[in-house]
Structure formats: structure tokens, C-alpha cells
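Asker: Right after this note come the structures.
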Structure P
Amino acid sequence: MPNQTLADQTIADQTAPYLVAALYKFVAIPHYADLQAPIQAACVENGVKGTILLASEGINGTIAGPEQGIRAVLAFLSAMPEFAGADQSGITHKESWAEEAPFPRMKVRLKKEIVTMGVPGIDPNQIVGTYVKPADWNALISDPDVVVVDTRNDYEVAIGTFRGALDPKTKSFREFPAWAEVNKAQLTKPKKMAMFCTGGIRCEKSTAYMREQGYDEVYHLEGGILKYLEEMPEAESLWQGECFVFDDRVSVGHGLKPGPYDMCHACRRPISDEDKASAHYVHGISCPHCHRETSAAQKARFTERQKQIALARERGELHIGVTAPPREKLDTNQELEGE
């Protein structure tokens, strides 16, 4: 039976109180710092929470709230001349629904990049790969002359990817250029290259980077994995597993339905029921993936945080530590892909 489209899902999920919008746009904004306060105010006024990143290269964010509030914020952003653009294309965004609030607070942050690659001068507004619609993606990646590259981080790839895709095993997007340099043999021209990520933003930058390196036939999945899972019937899908998302849903499957994974609130990695059965799993403090990565002092801090969360819950309050990861484990891409 074919999966639901987003329109079908919207009808089916009327009881879900939170609309989640993942958005981004690459556009030159020299005065981006001036936009921080008005965007923050618009979100707070409409009961919207999440994270939005602003940089001279554009905007990137994931926000959630009541449908009316999200619609109001999206309309506010689209009306800003910085994002409307000469072509009036506005900001790319994708929607899904959540039963519980995915974010505890609203943050509009200023960054050097809206998705951190760390390579100066890469501008998707000037050069980028060829967009491929989800309906055409299967045919492209089934071509034996196409090298398929997953541009996401290792913990994302671990729970799901496209059949036959290369896994760079990167821990952050910053590592992608070095991986591409070391693995030139696998990416040798004149083979075509098909690249994908969660919602499209990392592919905008990675395909721009590969084009800058001289690769001509570079393609990427328009709308990312999320758009593919929304539109592609499961019976025809080449996707295997779940898609990690950067909020408390943790993962989604076909039809953008929330998946079976939980999140370790110490390291923000996805964890399965098997992981939670491990002796190394302590709720909010450690999991099998991170128990060796943190010191005794860090574990003590996480333990105190969990104590404060429990006390806040007894008072009927939401402690900000519920979804806040330890600061030393965050980079732009771990905190937010924002697609």
C-alpha cells in the first residue's frame, strides 16, 4: 500500500499539536546580525521554539509550535526582502508533525556559516550540483556509472541510508573535504556523482565544493531524504532504515512517521532498545556510544542535570536541560542540520 503524501499525513495528524518546519536558504546577507532580534521576536510572539542560524551566506533552522504560529513565522520570513529574493522564491522549507514539543526554547544564533564546512569561498549561489527530483532519484542511483555519496555524519548513516551509498564515516561535516581528497580514486571522473543529505542543505554545499574541485556531473537529491521519504511509496523505495532528524523525534521513516529510536541526552546520538539494555546506558548520563568519551567530572555534571530535570518535572516545569546536549559535544551540524 503506497505511503501517505504530506497532504494525506496532514489530514491524518490533525490531533498532533506541533507543526515542525525545517528551513534554509543560501543568500548573501552582509547585515545578517540586524535580523537576529526581529526574527527572535516574531518566533516568541507566535509561541514558536527551535533554533535558527544566521550567517552572511543565509539562514538555516528548524522550528516547531502550533500550526498558526509556524505559519505566521514562515510568512514573516518570506516577507523579509532578504529572503524573498529577486525571483520571489522565498525560503525552502519542509513540514512534519510531532505529538510533543521538540524544542524547549527559541534561539536565533549568529554563525560564520549556516552549515559548517570550514572551506572559505564555497558559494552555492554561484555554483551547485544538478537537482534531482525524488521521483527520478531511483533511476539515477541505480546507474552503474554513478557514485552515490552520503554526506551526513557517521551516527546518522548508522541507522539508515540509500542502498549502495558510500559512507564517508565523518563525525562532522567539516571532515567531508578531507574525505573527498583522500578518496579521489572512488570519485574518479568521468563517473557521475549523486549526493544526498537529510533535507538538502549539506548537499548544496558539498556539491558546490565538488564542482569547485572540477567534478562536472554532480547531482543531488532535491529536498533531501525527507522529501524522498515523504513522496516515494515504500514498496518502490531504495531507502534502508530510518532517517535521523535533529529534534526529539530522533528519526523518521516513510511518510515521515516517527521511528523507533530514542536519543542519548549525553551525546545526542540515536539509541535503540538494545542500546538502552546495555550496562553502559544510564539515562541522560551515558550510552554504549559515549560512555568512554566523557570524564568522571562530565558524568557528574550530567547526573546533576538529570536530578534537576526530575525536580523540575515534579514541579510541573520543563527544565532546559531536557533536550540540551553537553556544550563540548556540539558543533553546528550536531545541534542542527535545520533542513
Structure Q
Amino acid sequence: MNEPKFLEIDGAYGEGGGAILRLSAGFSILFNIPIKIRNIRANRPKPGLKLQHLLGLKSLSELTNSNLSNCKVGTTELSLIPKKNIKKDIHLDISTAASLGLLLQPIQIASLGFKGTENIEIFLSGGGTFGKWAPSLNYLQKVSYPIFAKAGLRIDIDIQRHGWYPKGGARVKCVITPPEMKLEPVNLTELGNLNLIQGEIIITNQFRRNRDNIAVRVRKALIQTLKRNLKIDTDIKHTWVDSTSPGIGLSLWAESDTGAIISTGTLLGEKRLSSEKLGVIAANEILKYIKNDIPVDNYLSDQLIPLMAYIGAPSRIKVLEVTSHTRTNLDLIKLFTNRENRIKKEKKGFIIEYL
């Protein structure tokens, strides 16, 4: 049997971090192209795979029955031969606080090309629903996956228990409904009108003993900041949850009449960050998109690139800035498809389009 022709990828490209691994693995399955990745995280203090990267690769290969080369923590070179013999369900045990949002990213990309009528269930035990420099699961619930659903791919997340650094301990069920029809293009170039800003402050029960009600202080500060700048209704909820490690997570989002959903992304409480300051940061984060008429926030833009590149029809989005993660997506996906993209500077923001 002849060895397949591999697409070779330099793992030290661009930021040279875990994003290259996650994106390459997802694109490999989506476009059915075998890959070899060399120099994995070569420029980092500890090169090679970390445990969270290994978990993500193994979960994707298990779900799709793809052939992943023998690899372990510290591996600096690997290969993946894609298949799409999709399992109906998989169970993943995660012993760290690895971000579940990042672990699901390559699966999210690959599932754009899944076919079939049966749902796929992924059960996650352990890991973190919140983490630094990663999309929280409630961000995926409220922003990313509703946009995906409008294009034709439905992903539902049931958070049964939250997890924070350093112990993780989340329990989550993710259900993927493969597209029944051809995916619809993405066209989000105007923010349009907003009637309501929603939000969720999630706080672990370890902070209940604090005499100062953190949620009330965060909520008051962000609502005051929003009201000073906008005449718009708000619906900001707070929820106390059980978790092995203490933590505070905050996200605001708003859906417009054009179908856009903008958000602050994921904000975390920190020791030297007051509740009031956290609220002000959150309010200002969503205000910058509203004031500049931007329909796609910085945290959604890179997630939409694989969807736009895979869909045959032209797609366009307007962003405030072209982030490093978005550029990595745009550059890396050129290795897998000949779809032409271009970036056009606007008076406020940029238009990214696939022709």
C-alpha cells in the first residue's frame, strides 16, 4: 500500500503555539488531506506537545477514526491521516484544567464536513469551562454556535459542572448535529440595531462567604458604564455554581436585527482586579464594537474563517481589527484550499471576504 502524500506544516510558523496544531488537525479532517507537522512549539520555553494539545489531537482522531502517529507530551513531530468514519459518541477524561473550548476547536472545524442524520455526542469529564486566552463554553453557547447554526451546523453544549484553573473538574455534554443541507454563506458586514445587551456573571460558591457581593458590584459598574454611553436595555444575570477551584467568569453579548452577535469574549476575575474595574472593562469591550458599527467581535472572527473558506459561496465579515489568530487561520488554510480571500481596510475596521 502506497504511503499517502502528506502536506508538511511548520509548527513554529507565526505564533508557533498550540493554534497551529488545533487548526491543522481540524483542516486535515475537513479537507481530507494527510498532514505532517514538524517543529511543534519549537520557539516555546518547553517545545513539543503539552498534555492539552495531546488530548485534543487524540479526541479528534478517536471521533473520526483517523490515524494519528504515536505521540506523547514533548513530541515535536507528528502525522495525521484523516478519515470520516465518525463515531456516534466518545467519552473523554481530562485530568487537568485544559480549556474545553480549545479542545473542541479542531472538532468544531472538522464537523463542518460531517455527513449523516444521527447526532454525535461528546462527553467531557474534567477540564476547564473558563481559562485565560481561550473561549469559555458560555461564549461558544451564546455567540459562536448560534452563528454556526445559522449557516447550517448545530452544536449544543450542556454544562453540567463548571471548571476553573488549577483543578478543572468540569462535566460537559456536547452534541453535534451534522449539516442536513449545503452550508449557507456568512455575510456579516453591518451591525444594525441592538435592543438588548445580555450578560452572565458566573461565580463559584467559594466566594459566597465574601461579605461584598461581587456579582452585584460587577453588575452595577458595567450597567452604569453602559447607561452613560447608550440608551439600551440590559439583562445581566449572575449565577452561583459549584466548582473544585474558585473562579469568576463574565461575558456580555448582544444580537442585532442583521443577525450579528457581538460580545466581550471571556473575561475573568483576578486577585488584583476589583469587581468595579471588571464591570467597566466588560462594558467598554462591547461598547467599542457598537460605537464602530462592527458586527463580528475579535474573538469570533478567527472561528468564522474555516466556515467561510469551506463554504463554496462568497462570504464577507466586518471586523474591528485583523487579529493574529485570524491571520494564522487565513494563512494556514491557504495550504488546504485554493479559495481566494482578501482583506479591505474600511474607515472603521476591515472587511474579510472569501470570493
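Read-outs: derived from the displayed coordinates by stated rules, not from any lab. Bear in mind that the values here come from a model prediction, so they are computed numbers and not experimental data. Cβ atoms are built from the backbone, for glycine too; each structure is taken alone.
Asker: Distance in nm of label points 7 Å out along Cα→Cβ at positions 198 and 302 computed as 2.6: which structure among P, Q? Intermediate results must be reported in sequence, preceding the final value.
Answerer: Numbers: P: 2.0; Q: 2.6.
This figure was derived from Q.
Asker: Looking at relative contact order in percent (Cα under 8 Å, 6 or more apart), point out which structure of P, Q has the largest value. Each step should come with its number before you reach the end.
Answerer: Numbers: P: 19; Q: 14.
The structure with the largest value is P.
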